[in-house]
Each structure stands twice: as C-alpha cells, then as structure tokens.
Structure 1
Amino acid sequence: MRRFRDLAREHGRNFFTNWRDFDGPFATKIGLTVRNRVRATFSRSQCCGHPGQPGC
C-alpha cells in the first residue's frame, strides 16, 4: 500500500509542476491537460507520452 501512495504522490506532484512550469496561455494549458489525460486513459498507461506538458 505504501508503494501505491508514494507513486500517487509523485504523479500528483509532476502533474502540478508541469502545469505551473509550462509557458503558455491558460486556454492552451487546459487543452493540453484534457488531451493528455484522454490519451493516457485510452493508452491504459500513466503517461501520455508528452513529459513536461500540462496533464502529463
């Protein structure tokens, strides 16, 4: 159970770091977040393949 909690914490931290550090307008960040989350969901993995972008 500890491993899951640590992994969830790391993914959450990366998500918000990518959102904060990405240079772009708010609308672009929203669009990338939605696209990357959908892509990660349909690929059944934790990553969308675009590290550093919002939502990844």
Structure 2
Amino acid sequence: MAVPKRKTSKARRDKRRTHKKHTAPNLTTCPDCGEAMQPHRACPSCGAYRGRTVVEPEE
C-alpha cells in the first residue's frame, strides 16, 4: 500500500485546491418586472417565463 513519506505542506495542498472555488450565479433582469433572476428560469417575483406567466408568484 502506498503511503506518503512526507507531510503535504499547506502551500502544496492549497495550490491543488485553487480550482475548487464557487462562483456567483449569473443574473439577468426580468423583462416583465425588472427584478434580478437567473437565466432560463421562471422569475421568482412575478412568475413569468418567455413572456407568459407559468408560476403563481409567491407572496
């Protein structure tokens, strides 16, 4: 069984993890109400998607 001879340093460990960061979601504006929303999803404030109401808006 392979066992490491030396402890992995914090710098080497963190260099390996540099690509595991989270990114903020992309936001667009709703053409109906102007609120921020994620693209290709129904607007959470007015419930519209592609010009028609598909979901009842939450109170």
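Readers should treat all values here as calculations from the given coordinates under stated rules, not as data from a laboratory. Just so it is clear, the structure is predicted and the values come from calculations on it, not from any experiment. Cβ atoms are built from the backbone, for glycine too; each structure is taken alone.
Per-structure values
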| item | result |
| --- | --- |
| Structure with the greatest value (metric percent of Cα pairs over 15 Å apart, set 1, 2) | 2 |
| Given 6.6 for mean count of other Cβ atoms within 10 Å over residues 16-23, calculated: source structure among 1, 2 | 2 |
| Origin of the value -22500, where helix-only ellipticity at 222 nm (-39500 (n - 2.57) for each DSSP H run of 4 or more, over all residues; to 500) was derived from one of 1, 2 | 1 |
| Origin of the value 2.2, where distance in nm of label points 7 Å out along Cα→Cβ at positions 8 and 48 was derived from one of 1, 2 | 1 |
| Entry that produces 40 once relative contact order in percent (Cα under 8 Å, 6 or more apart) is calculated, selected from 1, 2 | 1 |
